[in-house]
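Some structures to go through are shown next.
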Structure P
Amino acid sequence: MPITKFSELDLSKQYTYADYLQWQFEERVELIKGWIYKMPASPSGRSPAPRRMHQKITAKTITILSNFFENTRCDVYPAPFDVRLIKNTSQKGKDIENIVQPDISVICDRSKLDDRGCIGAPDLIVEILSRSTAKIDYNEKFNLYEANGVKEYWIINPDSKTVETYILVKQKYERNLFFEDAAGTIKTPLFPELEIDCKEMFKD
């Protein structure tokens with residue numbers, strides 16, 4: 001399949017998963033409500049890669065979560081991993097307008113998994129902020145995850161060493177925890193036995 005170039009696309013147009021499957025970008029991309037977004041860390045280097053601490057925090061968080069969920073019904077997937085968010089199970093590829101690649105996804109319902117990734121809402125999504133994605137993570141993705149039933153959403157900021165966690169309550173996110181300066185222990189009602197020391201997560 002030939003490489004797709006952004007210059008070949010009409011970026012004022014909304015697309016679907018059917019279009020997404022036809023593309024072969026050097027960059028990583030997401031679709032949010034049909035609009036295409038570039039992501040950091042392209043293999044070609046044409047878009048800026050995440051900074052070192054972003055990658056280190058991501059790796060540590062993946063390790064912690066993978067160890068915790070080992071031998072459980074839940075699976076942990078790092079990006080790149082396609083999550084197709086759907087309103088109902090009758091949606092087909094031509095109708096799906098939301099395809100995201102969260103930094104970390106935890107899925108406890110394995111019926112949602114197929115060879116292409118996850119179809120439906122993960123139980124937990126973790127986004128580690130970068131300068132180029134912070135606005136999207138706090139706005140578009142926050143609203144998208146809330147509307148599509150992601151039960152818990154964590155936002156980790158490597159610069160300010162803050163962690164925010166949100167729990168879905170009556171289809172709206174409520175802030176569960178907020179920690180500054182890498183101080184505190186992440187706990188969640190979704191997984192009561194999970195505890196993460198923020199200092200360990202941000203340790204360089």
Structure Q
Amino acid sequence: MPEYIKEIDQGTDEWHELRLGSVGGTAINSVLSKGQGKMRQSLLYHLAAEILSGKKTNSFQSAAMLRGKELEGEARQAYCFITGNDVEQVALVKGDMPRVHVSPDGLVGDDGGIEIKVLEPHVYVELVDTGKIDIKYIRQCQYFLWLTGRQWIDFAAYCPEIEKRPLWINRLAPDAKVFGEIDSALPPFMAELDGLVQRLSA
């Protein structure tokens with residue numbers, strides 16, 4: 001059963017400590033990259049370094065990331081107002097497998113969740129027009145469903161500059177194909193991570 005950690009806040013030192021060396025939602029896209037791709041290998045080294053050093057390795061925050069953090073609360077409020085849903089914030093959810101977790105933007109009821117993405121206007125307009133969600137976001141949402149066992153997640157794209165329609169919501173259900181990809185790719189990745197840490201600890 002997944003373990004819900006609610007006693008601390010996201011972004012705190014305690015939260016960062018719980019995530020060290022662990023594959024989170026944004027990282028699953030790198031795990032699922034084909035073959036021994038650069039993204040996958042880079043993640044492997046980053047996580048191994050965190051386990052060996054006890055410190056997080058990626059502290060860089062782009063302007064887009066900072067904008068997302070600044071507007072996430074505003075987006076969450078807009079989602080609650082439009083849908084009528086109450087959103088519960090938690091620090092993170094640990095999976096049954098060691099060193100896997102998600103830090104969701106919110107839990108909705110007993111069987112749902114929300115993933116918020118604050119997008120630049122041109123990216124947001126393209127998304128609303130085409131309805132095509134970036135594969136890395138789809139994988140992140142599916143990883144949440146895979147790990148938690150919940151039945152749905154609302155992908156909520158937010159762009160306050162588009163005043164007449166600042167929020168776009170698309171509900172995603174569990175996808176057996178993506179679940180299969182996670183089941184196939186994650187265990188060997190974790191085994192490779194454990195092996196790397198053991199070699200460097202010897």
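Before moving on, here are some points about what is shown:
- Given -15500 for helix-only ellipticity at 222 nm (-39500 (n - 2.57) for each DSSP H run of 4 or more, over all residues; to 500), calculated: source structure among P, Q: Q
- Source structure of the calculated read-out (FRET efficiency 1/(1 + (r/R0)^6) of positions 55 and 159 (r between Cβ atoms, R0 = 41 Å, to 0.05), 0.75) within P, Q: Q.
- Structure from which 0.05 was derived, FRET efficiency 1/(1 + (r/R0)^6) of positions 7 and 183 (r between Cβ atoms, R0 = 30 Å, to 0.05), options P, Q: P
- Winner on distance in nm of label points 7 Å out along Cα→Cβ at positions 71 and 135 once structures P, Q are ranked, highest first: P
- At a computed 24 (relative contact order in percent (Cα under 8 Å, 6 or more apart)), which of P, Q: Q
Only the coordinates and a few stated rules stand behind these numbers; no lab work does. Please read all numbers here as calculations on a predicted model, not as lab measurements. Cβ atoms are built from the backbone, for glycine too; each structure is taken alone.
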